[in-house]
Structure P
Amino acid sequence: MDTVQFAVNDSSGTTEVIIRINETSLIDLARAAEQPWADREGKPNLAGSYMGLGPWALGGSSTHFLDNPRAVWFDDGDTVLLGCDCGEWGCWPLVADITATDVQVTWSCFRQGHRDWNLSTLGPFVFARPEYDEALRKLDEDLRAYLGG
């Protein structure tokens, strides 16, 4: 199974939730999947031009990444995972479908909000539910510490 880590990062002056899958940044994974498409458009810098969502976009809670998405784009069950590197998530969102059972959580059907790129090489990622829940618990601790609650 895959592994996931979430961390609140404010080292760049902008606070964001960093996502790592199997020890690799989701931004880097997205960049690799998007690069051929961005190159075809003659805009290679578009690939992976993301940053993590800010705590406010999550509503201060990790449930965004499970059963209560606070930021959606297509409104078809999708969850925004990354936003534009300008800081406004809706400017360039990366979304996926998140499906949870008692045993596992799956991130699949990755899409870019403004391009019809085939991102089938990105995921699906399948996480063991106990480890996923623990990663969310740690994220909630980080969010409370950051938000002062």
Structure Q
Amino acid sequence: MANPEDKKGYVFPPYSGKVEAGKIKELALAIGDDNPIYTDEAKAKEEGFVTLPILPTFMEAIDMWSGPTFEDLMEQLEIDMKKLLHGEQEYEYFAPIHAGDTIHAETKVTDVKAKRNGMAFYTLETVYRNQNDEKVMAARMMLVKTP
């Protein structure tokens, strides 16, 4: 493999996905979140939302349905999946995301730190924009490639 640090700045192809009310409800039920703002539009509106809001990790679903596969991402980074660890994940929200929104996402390798022993730390950031081109969220993930 080439120098892992050469991947810094790499931008993956963008993708888009629709936030569906049914999928918000499914996720809430799947994780056992019984807050009615995720399943009852009237309750969501009572709480000040325009419609059903997303759950905090919902954008992972948009990534899985609409984005490249994780295997494709790792292939682009030339990382053997058998040598990969998920280091950390964080989400930063800038504006509410609701059912009916169309989300446009782009992922970039924002940092790579290669160690002499063959280990490397990759930071990927995905920026999510809604149909009005508002930045609504950013997700950062650190991946660790072991020697």
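Every number in this text was worked out from the coordinates using simple rules, so none of it is lab data. As the structure is a computational prediction, the values presented were derived from the model and not from experiment. Cβ atoms are built from the backbone, for glycine too; each structure is taken alone.
Numbers at a glance
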{"quantity": "Structure with the greatest value (metric Cα Rg over 2.2 N^0.38 Å, for residues 52-107 alone, set P, Q)", "calculated": "Q"}
{"quantity": "Ranking P, Q by distance in nm of label points 7 Å out along Cα→Cβ at positions 44 and 68, the structure that comes out highest", "calculated": "P"}
{"quantity": "Value 2.3, calculated as distance in nm of label points 7 Å out along Cα→Cβ at positions 20 and 92, assigned to which of P, Q", "calculated": "P"}
{"quantity": "Of the structures P, Q, the one that 0.95 was derived from, the read-out being Rg/Rh (Cα atoms, Kirkwood Rh)", "calculated": "P"}
{"quantity": "Among P, Q, which structure scores highest (criterion: relative contact order in percent (Cα under 8 Å, 6 or more apart))", "calculated": "Q"}
{"quantity": "When distance in nm of label points 7 Å out along Cα→Cβ at positions 36 and 60 is computed for each of P, Q, the largest belongs to", "calculated": "P"}
{"quantity": "Structure responsible for 12.0, with mean count of other Cβ atoms within 10 Å over residues 84-91 calculated and labels P, Q on offer", "calculated": "Q"}
